[in-house]
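These notes open a run of structures that come right after.
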Structure 1
Amino acid sequence: MGMKHVGINLFVLVLTATAMLPIARADSTSPNVATPIELGRIPWVRNLPKALAASKTSGKPVMLLFDEVPGCGTCKQFGTGPLSHPIVVDAAALFETAVVYNNVPGAEEAILKKYKEPTWNNPVVRFVDSSGKDLMTRHADDYSTGGLLRSMAAALRATKQNVPPYLALVETEYNPGKLETATFAMHCYWEGEQKLGKLDGVVATRIGMLDGLEVVEVDFDSTVLEYAALVRQAKKQDCAHRVFARTDAQVKIARDIVGDMVTRSDTAVDTSTQQQYHLFQKPEYHYLPLTQLQATRVNAMIADGQSPDTLLSPSQLALSKKIAAIHAKNPDLFAKIQPKRNADALPGYWQEMELLIEQAK
């Protein structure tokens, strides 16, 4: 037998041996299973052969995590951050998920050698097919939620799998090309955040007062929506009674479109008023763990009389129903809660809402 076949057979033998390893889960529905903090909230199996076999049946690609458990600060932060983010957790259900510990002796060492992964290393995520072959470049040295979501979406596209709207939306939000800010005055800022918030390229909106006028401040990705196009859309939507330009370049562009109704200003917008008014009227969505872009689009869809459920992930949909039921019985439970939309704070807020719901049962 040639050395190549010996190596392959040895690898298969060792992979099979890992089937005897215990399963490590990050599934909150399995409270009796201890979950290392490094693994976040994704239900990993510490059993690569099982995941590969499942991939052959399900047709899902495999999301393979190499991690140090117990691990360093980076490993823990990756677990409590990206691997616990609600969108990442839901998107992980589109894969078969397996974890390999890179700091323990035994069967897993052969898997490390197979993939040429170092021991005692920071987290690495690989996306492989049912034979264990890489689908794309390994995800390493990027411990951001946006980077991980980008890789997950790329892996799905590589296998011609569907990328759900919620994943595509947040992937775009967390990986902007070039963020800029624009400010527009109009007769009603609640209408403004509705109309401008639905535009492709708009990442977030904030309403408030500036120079005694109702304004909407817009964060937008200028690689998707150029400033000139945004100003034209604002004018078309009757949302540019005055344009507060933040740069000299914006002044020139805006004046070509709206004439003299442009003011060069660096004054901060007073955003103390209630944000996303239409979203606020729907507790089941307002208190839901949403990203900034999700909240912006959900607000616009509610204002248009449309259901925003198409923009939500499975766990968000389930959680919204629970929030609605509990809020109907005891709205006072939510009186002091301030929804958190920031990517870093979202995992903790998600757990806060789950705890509140559990205690309210």
Structure 2
Amino acid sequence: MSHASLRDKAASLLAPADVQIDGPRVWDLRVHQEAFFSRVLADGSLGLGESYMDGWWDCPRLDEFFYRILRARIDAHVESGSLLVDFLKAKLFNGQRASRAFQIGRRHYDLGNSLFERMLDRRLIYSCGYWADAATLDEAQEAKLDLIARKLLLRPGLTVLDIGCGWGGTARFLAERYQVRVVGLTVSDEQARYGRKLCRGLPVEIRLQDYRDVEGRYDRILSVGMFEHVGAKNYGAFLRLVRSHLDDEGLFLLHTIGKNRPNFSVDPWIARYIFPNSMLPSASQVGRATEGHFVLEDWHNFGADYDTTLMAWFQNFDAHWPELQRWYDERFYRMWKYYLLSCAGAFRARRLQLWQMVLSPTGVPDGYRAPQREHVQMA
């Protein structure tokens, strides 16, 4: 098929999303290489992302481009043969087995604290903020941490396990603000070193440890932005493990990105360049995994807030790029920009969700009352 025919086919596919090729609007594509069309039609989302990294096309507002094509479900019409391979691999093999647990730490979270310090809020919280009553990224992340603490009904002296503790910002906040003792788990060397220094002098222990090796019992357990690395084959085992380490009168808060339908593979570009061995759960997959182990006390969706969070992260990343160029090249800049803004568009299109679930082992006596979610008082 000629370049002109491929261009016409691509234009026809994009038309329902009101996206034009070489059009004048901020969400329109600017194509620099005619081979772009054959590459994307052959390789789907992987080809789209790699060709952007290679400079074959641009778009002034990637977030708006992705919002439009995902809202119109254009991606359903552009699928490569590799998607079937990815699906079969996920069904047949456990890509999130224990032997692979530390890969995500080395390939993503160990990219360099210099990057995350300039992109994230002052506590280095790398998950969705809560923007109901917040005007800045710092306020949104503090509001989210406070919301988690209130949902867990924290009080002084309780023991808390933080599965996927990041750089220790959550553990420090809970220890200082709520006077609890925290054990945090991470599979990233950089996060562990940073977290131990950050939490020095507090009743906080940061462990470089896979969740499958956890010991002890806790009054409260939370997992924020980590369940996306557990994998569908391990959801049941993960929930059973949490239950076995949670006090019978305890509470577990699970904070995770979710998809609108069951899926056993992740976007191939995201899997190759951003989050290896990752997988987003659906509501039915999470629900089945909790059955027989927990009572679901509360389910809160604030996925639209992730759009705002990702845009704030990109603004920070872009503003600090002159400094970050000391450690990262232009291809990394395009990769990271594509990652942040494509995800922002996906949340804006409501193709991705952000869930917080509160679960109890046998049900809270007299019922669980979710804390007021609006108008969080800032310290």
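Bear in mind that the values in this text are calculations on the coordinates, not laboratory data. The structure presented is a predicted model; accordingly, all values stated were derived computationally and were not measured. Cβ atoms are built from the backbone, for glycine too; each structure is taken alone.
A few notes on this one:
- Label whose coordinates, when mean count of other Cβ atoms within 10 Å over residues 156-163 is calculated, return 14.0 (choices 1, 2): 1
- Which of 1, 2 yields 0.35 [FRET efficiency 1/(1 + (r/R0)^6) of positions 244 and 340 (r between Cβ atoms, R0 = 25 Å, to 0.05), calculated]: 1
- Each of 1, 2 could give relative contact order in percent (Cα under 8 Å, 6 or more apart), but the derived value 13 comes from 1.
- If P(r) over Cα pairs in 10 Å bins from 0, in percent is computed and equals 5, 22, 26, 21, 15, 8, 3, 1, 0, the structure in 1, 2: 1
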